[in-house]
Structure P
Amino acid sequence: MKTHKFHKTECGVPFLLNVLPGEDVKEIYLNTDFYNTDFFEIIFFKRGKGKLFLNQESLDVKDNSVFFISAFQERRWVLEGDDVAYTILVFQEEFLNDFFSDKLFTYRLQYFYQYEQPLMLHIGSADLSRWCSILMEIKGELLLTRPDSEHIIRSLLYYLLQTLNRKYADAQNLPVIKTAQNHAFQFKKLLETNIRQRQRVNDYADMLGISRISLNKAVKSQFNITATELLKQRLLFEVQTLLVHANKSISEISFELGFSEPHHLLRFFKTQTGITPSQYLKSYTSEKLAIH
């Protein structure tokens, strides 16, 4: 699978951030083959119709829609016709976290590292126009920099990302972010890098230097689910990813993720989804074939 890498462009500042007009990058960013990137993308569609296969989801592309894609998420676009208009905000995660002096910034945004809800918004044309105007302001500061450009970009970008976060949280009925709950976001971050090796909440509590009770309280307060439930969501996401994109057997996935026996993985998967891995894979494959 091809990975597109972030590269500095024509911008006059050393930011790992850019705003890309859709017509300039269609062949790269809306590829009809499966691919991923080493950067984050938020794609604002003014016009468009079709499907986005993102990770294990099939999402509808419609007029006035926004899609949220994290680094290294597998995706494929299947769009109908050429009447497409969109703008893309791209950035490197570490740059964004440093830019806002918050190592957990991307984990506080509800639409990134989301395991349960669709990674998209269908919105009104007024909201989309307003957000695209902000993007154009950011692009203007990137291209024609002045001594205060960094401050203006930071304020515009923060407003845009947080407004999107509020809209997304409202649309998906998610809890409001409580910035004091750092342990909850640290747990979420640790899950991203350790889920294949560690599937016990106690392991993460030890890594954070707190009790399991304290970790569970923080996660419950922030996400309204238990730490165990959040871990299981992330583990299921990993199993589904390996099933769909790595073409691995249940035995191979079971070994890779530390299940003692393949049937333990089968039981976990059916408990979480209500279907078997083979039924899930058949359904996913059928949906892909249906739109060819």
Structure Q
Amino acid sequence: MLTVRGISRSFGDHKVLDEVSFDVRPGRMTGFLGANGSGKTTTMRIVLGVLAAHGGTVSWKGTEVGPDNRPDFGYMPEERGLYPKMKVRDQITWLARLHGVDRETARRNTDELLEDLELTGRAGDRLEELSLGNQQRVQIAAALVHEPDVLILDEPFSGLDPLAVETVLDVLRKRAAAGVPVLFSSHQLAIVERLCDDVVIISKGRIAANGSREELRAKHAGDRYEIVVEQDAGWVRDVPGVTILELDGPRAVFEAAPQQVLRAALDRGEVRSFTPVVPTLDEIFKEVI
């Protein structure tokens, strides 16, 4: 397990991280969310050793992360850092070799990733000849080619069209299924909600929410319900203690007094559905920050 405990960091008098703690568990996809300037990238850079923390520790399998185990990590930065004049296959293979992978394995891993990421047809092209979306996929391949034990990805879906997103999702799910802990940041909350097992939300340098997707939904569900009846649901407004949140013909979303509303609905006729409202990740994100 990748363990982050009490990480702090300042730039001058500005404290950008304040006692940041969370875990990234093996075989699970952890979404790392926050507004611009919240501290996501700074945290990732400290985990990778690109920046030094001013307090706290980062550990992998119980051992503090350092020069001995950091090469086992795969990192994709938000800013593209590959060589534009170099051919795609040559570049990925070369990066694998820099990680100590033997030549034959480096070539095999490269070709498998190019196939999985649907880039085989562009393997002989220079990076600068590719679209921004395809360059992003090459960047992902570069983070994966040495078969890392941990994946840290900063905005991996940036610039990808919906089909490319699905391709990348399949590749990341495959890595997680093999037991690799995956930490990734993204502003595309719909993708995070569909992909992640766990969620960490950071706001102004502090952890604002942390837990499994299901735990956070349950915690922030509140007392909201949706009812759909046969006729108009306007009568829900008259039930004592109820606050209407949405009303659209036979459908109403409301807070409080669920049993009173259900009894009143059954007295009036058929109830098509009656369910608690589970908050979306977007709603949870807005609430906690």
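Quick note: the coordinates plus some simple rules give every number you see, no bench work behind them. Note that the coordinates shown come from a computational prediction; the quantities given were computed from them, not determined experimentally.
I have 21 for relative contact order in percent (Cα under 8 Å, 6 or more apart), calculated from one of the structures P, Q. Which structure is it?
Values: P: 15; Q: 21.
Source structure for this number: Q.
Given a computed value of -15500 for helix-only ellipticity at 222 nm (-39500 (n - 2.57) for each DSSP H run of 4 or more, over all residues; to 500), which structure among P, Q does it belong to? Traced to structure P.
Work out the source of 24, 17, 12 here, i.e. which of P, Q gives that when semi-axes √(5λ) of the Cα gyration tensor in Å, for residues 57-136 alone is computed. Of the structures listed, the value fits P.
Where does the value 0.97 come from, among P, Q, when Rg/Rh (Cα atoms, Kirkwood Rh) is the thing being computed?
Working: P: 0.97; Q: 1.10.
Value 0.97 for Rg/Rh (Cα atoms, Kirkwood Rh) corresponds to P out of P, Q.
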